[in-house]
Structures are given as C-alpha cells and as structure tokens.
1. Given -0.61, -0.75, -0.82 as the derived value for log10 I(q)/I(0) by the Debye sum over Cα atoms at q = 0.11, 0.13, 0.14 Å⁻¹, which of the supplied structures 1, 2 does it correspond to?
2. Of structures 1, 2, which gives -1.07, -1.35, -1.41 when log10 I(q)/I(0) by the Debye sum over Cα atoms at q = 0.20, 0.24, 0.25 Å⁻¹, for residues 54-133 alone is computed from the coordinates?
3. Given that distance in nm of label points 7 Å out along Cα→Cβ at positions 94 and 118, derived from a single structure, equals 3.6, which label among 1, 2 identifies that structure?
4. Can you say which of 1, 2 returns 26 when relative contact order in percent (Cα under 8 Å, 6 or more apart) is computed?
5. Can you spot which of 1, 2 the value -22500 was calculated from, given it is helix-only ellipticity at 222 nm (-39500 (n - 2.57) for each DSSP H run of 4 or more, over all residues; to 500)?
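The numbers here are math on the coordinates, done by the rules we state, and not lab data. Keep in mind it's a predicted model, so treat the numbers as computed, not measured. Cβ atoms are built from the backbone, for glycine too; each structure is taken alone.
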Structure 1
C-alpha cells in the first residue's frame, strides 16, 4: 500500500469531515450562520455606496433560500467526498488506472467545495455583495483558509501516482 495514496485518502477524508461538520453545524444551529448570510445579502454593514446598494437583497425568504442552498451544497459536497473516500480506499492497492478512475468522486467533491468558497463566498459574497467592506460580516479570510485547505487536497489528489 502506497504512503502517497494513503496521504491522498487522508486529505480527502479531512475535507469530507470538515464539510460534514460545517453542514451539521448549520443545520443544528441554523440561526448563527443565517445571520451572516442575511447581513451579507442586505449589505447593511458595507460602505453603502449608492452605486452598489441596488444589489442588496432585503427579502427574508430570499435570505432563507440562499442559506438553504448553501447548506444543501455543503451536504452534497460532504456526500461526494465521503463516497470518494470509500472509492479511494477500495482502490488503495489497485493498479494506477483503477486508482486514477476511483479519484473521480473525490475530485467532484473537492471541486464542489472549492466552488462554494471561491465562487460563492469570495466572488458573490465578497465582490457582488461587497462583503469585503464589512467590519462585522466579512467571511473572506475564513473562505480563503477553506479554499487553501480544499485546493491543496485537490492538487495532491490530482498529482501523478507512484504505485
């Protein structure tokens, strides 16, 4: 059994655990991060530039819809990653081609996680809703940490195999 393969499986499992815990936290403590999503969408703690405030969403049902979509994305990501871990584990001693094929589900899960934080939090939240302007509801630093974590796992998983 290759230490490189075990390392890759462990990295994917770590990201799977992260997404499972994030989703669990958001489901069991809905209100905590809902407030974050609500304030980002309302843009109520930004510089309130008239040229940007037309983007603000002040419709409570839209806040809940966005948050539920984020939670659903997290759950799907966690499921893809855990399925990926299972497939990688099953192929851990297989030939290169079989192991490479087994990476697909994990790559999909890591990509989904990367898109949530890159496109969702950095691009949409950070730029479209000007989250970067908020002293209180700015999640860009956390999103960048999560992107780094996920991105390293994705790069590690996609590298050449030594087996």
Structure 2
C-alpha cells in the first residue's frame, strides 16, 4: 500500500504540473515589432579659399585681424601699404544631412606661418568662425568662414609667409 500511495502521489504531481502548464500558457501573449534604421549622409567640410591677411608693413610690429563675419580688418601697430592686397576670411563648404546642426572646432593654440626661407615665422591665433561654435545646415549645406589675428614682429622680414590650420565639424 505504501508503494501504491507513492505511485499515486507521483501521478498526482505530474498531473498537477501539466495542469499548471496549461494554465500558464493560457495567459501568455506575444506580438512583434519592426526594427529600423536610417543611414544619414556623413558631415563633410571642403576648403573653398584661404585666410588672407593681405600686404602689411611691419614697422614696430603689431597685429592684423580679419573678421570671419564680414572680412573687416583691425590693425594695431602695423600699417597697410597703398596696395593692401586681398584680405579675407577662409571659406569652407559644410555639407551633410538636411537641417542638422553641427559643432565647429577651430585651432585653440597659436598656428605658425613660415617665410619661404623656412626660418622666419609669425603666429596666427584668436581664430573665430561665422557661424560661431555651432552651425545649422539648410538643405544639407552651409558656408563656414574663419578669421584670425596675425602677430607681426618688429621689422618682420619681408616676403611671403604661409602655414596651414585645421577646422573640424561634427554633428551635434
């Protein structure tokens, strides 16, 4: 009898387990969802024209600043000859997706421009952009202008000076 009761107990346990399995599946539900992604155009920046400080007479030295907004020139201690040359902010085309905004990163340290003799140098700094800090694409494009200040030494050697600087853009 003890053996039979044990068998009966096992049968009841199995039956109740099956009943519970039937009850829990009666309350189960499922549904599905779509997975999606949108690939957008990468942001890009392309050089159009260089930053140009024009012709300068060094004299006792000083600075010349070219504004990013309107190419306005501010002189301090240097003079401009009768043939001033072209003064203009650098121009870049920024392209990307739709009307997204982007962050602008300008040089934060002095940038060296070097005479063709590779010995004499001047420093450009105080870089500023238009738009400033953040740009906003319109139809996937925007013009970005960059100005700066050139530090001219006293009796700076006459000649052509060149140097490069980097401007970066990244979606916000």
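1. The read-out was computed on structure 2.
2. Values: 1: -0.87, -1.06, -1.11; 2: -1.07, -1.35, -1.41.
Only structure 2 yields this read-out.
3. Computed on structure 2.
4. Going through each structure in turn, the value belongs to 2.
5. The correct label is 1.
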